[in-house]
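Just so you know, all these numbers are worked out from the coordinates, no wet-lab data involved. In this text the structure is predicted, and so the values were computed from the model without any measurement. Cβ atoms are built from the backbone, for glycine too; each structure is taken alone.
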Structure 1
Amino acid sequence: MARLHTLGFGLATLLAAAAVTDSATAQVTIIRNQTAGAAPGTVAGGGNLSAIFNEAADWWEAALVTTPYTLTLTYGWGPLGGGTLGLHQLGSQGGSPNRETAGTITFDNDGSSSWFLDPTPCNNSEYTSGVTNSSANLGGGTLNTGRTMNGATGSASGNTDMFAVCLHEIGHALGLSSANTSFIAGNGDFDVDVTPPRPFAGSTIPTVSGAHLNINTTLMWPSIGSGLRRLPSGADVLANAQISGMTGINVVATCPSTGGGGSPLTTTFANNNSGAIGGAVYFALEGVAGGTGATVTDIDLNCIGTGGVAASISVYLQNSCNFDPQGTWALVSNGTGTTAPAGSPSNFVLGTPLSFGEGCCFSVAIVANGFQHAYTTATTLPLTYATSHLQLTAGSASNVPFTLPTFSPRLVNANFHYTVGGTCGGSATATSQGAACVASYTSFYEQLDPSGMDLAGFQFRAQNSASGYAITSQPSTIQPIGTLDPAATPLALGDDVLVGAGTLGLVVGSNCHVSRGTGNSNQWQPSVATLLGNPAEAMYAWTDLQPNAAGSGQVTYEESGTQWMVTYDGVYLWGTTDPCTIQFRGNEANGNFTIAFGALGTTGPEDWLVGYSVAGPSADPGPRDLTFASLFPFGTGTVDNAPLTLEAVGTPVLGQPFDLTTTNIEPGAVFHVGIVGLTFVGVPLAFATPQAHPQCRINTTLNLLIGPAVVFNGPNTLTWQGIDLTGAGIIGFDLYFQAATLDLSGLSGSTRTSNAIKGTTGF
């Protein structure tokens with residue numbers, strides 16, 4: 001037996017030296033089985049024993065190179081007393097060279113030990129003194145003999161580092177054990193003599209009672225103080241390699257896996273039960289909070305038989321942590337592999353990796369295709385296993401997948417190999433794609449913040465007709481004041497006021513807008529809702545101006561017949577001395593108008609709202625970039641006509657129908673047709689019907705038509721079923737939905753089409 005005790009005095013600081021490496025890859029496999037003991041109340045840090053132990057085992061696996069060698073370690077909490085932190089006990093040994101094959105490690109929970117359980121054991125940020133590397137020539141060249149760090153902060157301060165203790169106790173199991181016959185044979189003179197082909201041959205590594213190293217900076221020194229972290233040194237790894245007949249070492253300065261490591265998540269391969277061929281095991285997997293998630297790439301399982309059989313697995317997920325066999329399951333991946341003898345890992349590579357984001361929990365079902373699951377009746381085992389990234393909760397098994405009876409508790413025998421990082425996948429989604437028709441709006445606008453105001457030097461001309469305004473843009477011309485009337489009238493505008501001007505019924509606002517009637521707001525802050533809701537038709541270059549400020553330019557009005565002009569001539573932006581020149585011109589005989597921008601100040605704190613609105617309320621057309629009106633002229637309509645719009649009712653969730661709602665069905669429509677397709681297309685409807693409106697598009701392939709439903713004389717809204725997913729079990733399948741309305745002429749110029757909804761099946 002080997003015990004690690006507390007140290008009553010401070011030790012030197014610590015970490016990584018030059019690596020002693022071997023070109024081979026690690027072939028040591030440590031199987032980790034956690035017992036059911038409870039953690040003491042004297043723990044801090046927020047981590048868990050399972051994750052820390054896995055990190056430590058991963059480190060040793062990467063450090064030792066040998067022919068394939070498997071060590072099974074059962075570990076957990078238990079009372080030790082006497083200041084003992086950890087206790088390793090050899091269970092079995094054998095082979096040539098002789099090595100420990102099974103052992104037990106216990107960590108003290110009697111309350112006498114104060115533990116730091118690091119939630120990120122591969123991150124040493126709690127130890128602010130960094131890493132100190134110790135070295136010595138022990139006869140075979142200068143060898144790293146210590147990697148130590150102290151300066152503990154936060155929860156690490158004043159507590160014993162569980163990560164260091166796990167590394168230490170696993171080190172006993174790998175060779176430095178007083179019950180190990182190889183250690184006994186080689187330690188008669190209280191040292192480990194390093195021989196070829198191991199590096200540093202000729203080194204003599206001193207030992208002390210209890211199968212420890214007699215170098216007080218090594219990991220395998222008999223004791224450790226609080227607030228201290230030790231990592232495996234070259235001497236630690238080399239001593240175990242010599243005792244256990246391993247041919248090389250690889251000392252790593254960081255955890256071997258990325259982002260905190262932990263892969264694989266391991267349960268046990270000590271089976272005591274099994275299922276039928278084709279049976280299923282059920283359990284839950286959850287992305288550990290703060291662990292960045294995990295993406296499982298392959299799974300090792302325990303299979304009944306002598307091995308060598310080609311087999312496959314089917315992996316299903318359920319959107320719950322309760323692994324209900326009769327609930328809704330979705331097939332998410334398949335895996336292929338060849339079975340190994342019972343008790344040994346059989347690797348199955350997944351065709352589609354399984355992603356688990358932080359805090360996301362799914363039930364998992366693995367169906368054995370062509371073999372029998374070997375698993376463990378978990379009445380005396382813990383039901384939860386975890387790394388820093390992934391946690392498993394044991395569940396049940398059934399001989400026929402997804403049917404009763406089930407047998408519980410049953411612990412899947414497995415290694416879950418993963419890469420760090422994952423997302424909460426599997427959720428059903430519904431998003432809008434493509435354009436709808438036919439839309440017309442009576443108003444238009446652009447919103448700009450002070451830094452984005454790019455309209456200086458442009459003017460916008462609105463030419464009126466029976467079908468609405470045609471809007472074009474060109475370089476601005478600011479006409480001289482007095483062009484229409486040499487006796488142009490300066491307007492007495494205070495801050496945030498409206499005044500009537502001239503004989504044509506116009507009202508001018510101090511914040512740069514002109515209305516054809518009364519009742520509009522003159523609030524200083526531009527608002528789209530206010531623009532669209534104002535009771536009078538108006539033209540806007542709306543921002544917060546202060547024409548009554550000392551030194552500010554004037555606002556003038558002039559008219560001639562039906563023509564008029566309002567000029568903001570160097571008017572200050574509010575709270576600044578930054579002038580703006582903007583001119584509105586119009587003709588009440590035909591309704592035409594122009595908004596011309598000269599030089600504009602840039603230091604004002606307020607946004608701009610530029611555009612036009614009919615007497616409100618009017619529909620919101622959404623913002624547009626007026627800068628491009630010179631290249632892409634646009635128009636308004638005489639009435640607001642919202643396009644035929646399709647909206648999802650929820651999302652396409654497995655196990656239930658997926659409905660959609662069509663809105664803005666025009667009064668003249670007679671039929672409504674729902675379209676379900678497999679691909680988004682987005683081609684003009686005119687390709688199929690030349691007389692179709694140019695705005696209308698076919699947004700999805702016509703794989704399935706639903707209807708027609710009669711919608712003549714309303715209502716203008718219809719809810720319809722796109723697909724019934726009650727019996728579906730496929731996650732991530734994309735479908736596209738669209739609506740169309742027709743009159744008695746069929747496909748014609750009166751046909752309207754909606755946007756598409758892309759629905760992705762899932763939970």
Structure 2
Amino acid sequence: MVISMYEQLREQFIRADGPFREGAVDVFEQHILAGDNGKVTKAVLCATALGIYEAEINGEKVGDILFAPGYTYYPRQLQVQTYDVTEMLTRQDNTLRVYLGQGWYCGRYTFENKCQIYGEYSACAWQLTITCENGVVVYTSRDDTVTIRKSPYDYAGFYDGEIYHAEASGEDRSGHLGGGMPGGDGAAGRSDDVCGSGRKTVPYEGKLPEVLEEGILYTKMQETIPVKTVTKHGDTTILDFGQNFAGFVEIDPAHMNGDMLKLRHGEILNGDGSLYTTNLRKAKAETVYYKGTEKKKYRPRFSFMGFRFVELSGVPYEEGLLTGIVIHSQMERTGFFTCENQKVEQLYNNQVWGQRSNYLEVPTDCPQRDERMGYTGDGHVFALTGSYNYDTEPFLSKFLKDIRYTQADNSEGYVAPVVPARGPEGVGFMSMLGWGNAVTILPEMLWRQYGTDKYLREQYDSMKAHVECEIRHMGKGLMGKKDLWVSPSLGDWLAPGKDVKYMAMHNGPVSNAFIVNDLRILSETAHRLNRSEDEKRYREQLAKTSAAYSKAFVKKDGTMKDNYQGAYVMALRFVLPKGALWEACFGKLVEKIRKEGMQTGFFATEHLLPLLAENGQAALAFDLLLNEKCPGWLYQVNCGATTTWERWDALRPDGTVNESKMSGDNMVSFNHYSFGSVGEFYYRYILGIRPLEPGYEKVELHPFIDSRLGGVEGSYLSRAGEIRVAWKTKGDRATVRCTVPAAARLTLPDGSVQELGAGTYEFETEIR
């Protein structure tokens with residue numbers, strides 16, 4: 001029987017002995033003799049870790065993956081990487097060095113700032129298989145040739161950053177004066193415990209994940225960003241990179257005039273020009289670097305930051321010293337948009353950068369504070385927009401797998417608001433309806449956008465388990481309403497003027513709209529998969545819950561009993577059938593918008609502009625898009641935003657930060673993509689690009705034109721090929737150009753419809 005390399009790897013996990021210390025980095029070293037059996041013809045390194053690892057051979061990084069093996073639900077699944085390292089080996093002695101950090105596995109993580117969430121210790125495993133002319137040699141992490149080297153890290157973690165001592169060439173660094181632990185004064189030398197002196201490798205005896213498999217998606221360095229402006233503030237230097245992003249700063253010691261430098265990261269500046277960091281909460285987001293004799297550039301291995309500004313202290317700034325590095329999960333860019341209205345174009349760019357900053361292993365909520373978690377609600381709200389910007393099928397397929405594995409340890413069967421969850425005992429709580437519904441929304445979106453029902457099939461049992469949980473909890477909460485779920489929830493999160501208490505008690509129209517949508521998707525999927533009994537059950541429950549919803553939440557004149565905009569939007573989008581009641585309800589919504597402006601939160605905002613445009617209120621939709629007052633997207637642009645904000649009112653008109661707390665915490669992120677769901681309106685309505693059939697086998701083009709934009713141009717690389725649309729206005733007329741790779745139906749601004757074949761076309765029409 002042949003044992004797979006992955007199964008062999010299970011037997012090779014090791015850790016450093018000694019007690020757990022938060023932020024510790026272990027460094028394992030192994031000498032490799034590569035030429036004893038003749039010329040090396042092939043060398044393959046297979047590696048993984050419970051934590052984060054980075055391997056080097058002869059001082060050079062193996063592969064281009066960051067934060068390997070990646071973030072998964074560790075109790076069930078662990079990714080493995082296989083590298084071809086043939087060209088990295090010489091006939092002389094080679095040194096394999098593996099740096100092991102704690103990462104998501106047992107480092108400090110979640111807004112609760114907990115350690116050891118998934119396990120007590122970080123551990124790693126590797127197997128290096130060298131094929132030579134005269135045989136095969138195998139080196140593993142369990143070999144007695146593996147030793148522990150003194151670590152160059154005093155500390156490394158996602159939230160606080162890194163304290164790193166550059167190596168003194170050929171010298172023992174144990175006597176190097178260090179900075180100590182986070183919060184220390186740096187006066188004491190680095191202790192043996194910090195450095196790892198005398199520690200030995202021991203077999204890892206903890207529980208291993210059920211599944212070890214090759215990873216499908218990784219975080220990588222994407223581009224560099226130079227420093228744009230440099231200003232002095234007291235004894236520090238403030239560096240502006242000109243763009244809020246997720247990543248880190250690379251340090252070139254050749255340009256470092258001094259022994260130590262410190263970098264503090266932030267998204268904005270205070271009024272006096274100093275760095276604002278209050279919104280980081282318990283995250284220090286610092287890099288401390290001690291210079292050695294090595295010439296190698298340094299960049300963090302085990303941390304990343306969300307920032308635009310950096311405060312430099314310890315050394316003077318010199319050009320070439322610091323370079324910003326943008327990171328995110330690897331994705332192919334598929335969507336583009338330009339506009340003569342510069343503010344509208346900047347908003348588009350802001351939502352793209354929001355995605356780039358938060359599609360990192362999982363769809364995170366933000367990249368800067370002590371959170372950075374894979375929220376399911378935020379994920380599905382932005383998913384359609386994201387699928388236009390980038391090819392997100394690999395990214396979301398991995399996230400759906402995380403959902404399935406996490407859900408498997410939940411006896412109730414629901415999907416957690418945060419995935420991967422915080423371990424088997426902390427898989428989330430049912431009261432966050434609107435979040436776990438990603439389990440149904442994402443597979444359907446992937447089917448329509450990419451033309452594959454693979455994820456509907458793979459996720460069916462997961463979808464079903466979640467919906468069954470929703471059904472079991474109907475009529476058991478407050479008020480005891482039959483066929484409705486009526487317990488407290490967060491509702492349309494961060495809707496202006498609605499605090500947590502209000503939304504918790506008035507969430508019903510939003511929460512139950514998601515359940516209605518779940519029942520629709522599941523019944524349609526059951527039909528598609530020929531599961532007739534399931535189809536019957538969920539169609540019957542859909543009818544009951546829809547009827548109960550109308551009775552409980554909608555008055556006969558169309559007024560929502562919970563009279564806020566999010567309630568109207570969700571009822572209209574997901575529940576009410578077109579007819580007299582729908583029209584009355586829609587009329588009430590339009591009245592409220594004209595009176596109040598836009599007052600929607602995370603969930604309703606995604607649907608608001610499309611709802612208006614599709615139902616004769618396109619001008620009002622553009623009014624909201626172009627509104628420059630708060631709440632409004634262009635208000636953010638006017639404030640200098642380069643990404644979308646978590647809250648509409650993150651900055652007050654006087655420039656001060658709105659630090660009012662939500663759920664006991666500062667809730668101000670300037671890089672949070674949920675309200676970036678407006679990107680859907682750009683692609684599907686301004687450009688008018690939609691699938692008439694799944695996967696764009698047939699294309700629908702229906703651009704909505706507003707002269708205030710002047711002219712626009714954009715494209716989307718669909719599975720059927722590239723689709724391009726451009727339009728420009730002149731008086732009451734418009735010129736529309738389009739290129740389609742397949743059959744298409746084009747609706748022009750004068751209302752006429754054109755049936756097109758593959759090709760390029762141009763039309764001049766009236767604007768009606």
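At-a-glance table
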| item | result |
| --- | --- |
| Structures 1, 2, by mean count of other Cβ atoms within 10 Å over residues 369-376: label with the highest value | 2 |
| Distance in nm of label points 7 Å out along Cα→Cβ at positions 137 and 641 from the coordinates reads 5.8; which among 1, 2 | 2 |
| Which entry (1, 2) yields the derived value -2000 for helix-only ellipticity at 222 nm (-39500 (n - 2.57) for each DSSP H run of 4 or more, over all residues; to 500) | 1 |
| Ranking 1, 2 by distance in nm of label points 7 Å out along Cα→Cβ at positions 337 and 401, the structure that comes out highest | 2 |
| Structure responsible for 1.00, with FRET efficiency 1/(1 + (r/R0)^6) of positions 49 and 385 (r between Cβ atoms, R0 = 25 Å, to 0.05) calculated and labels 1, 2 on offer | 1 |
| Structures 1, 2, by mean projected area of the Cα convex hull in nm²: label with the highest value | 1 |
| Comparison of 1, 2 by mean count of other Cβ atoms within 10 Å over residues 577-584 - largest value held by | 1 |
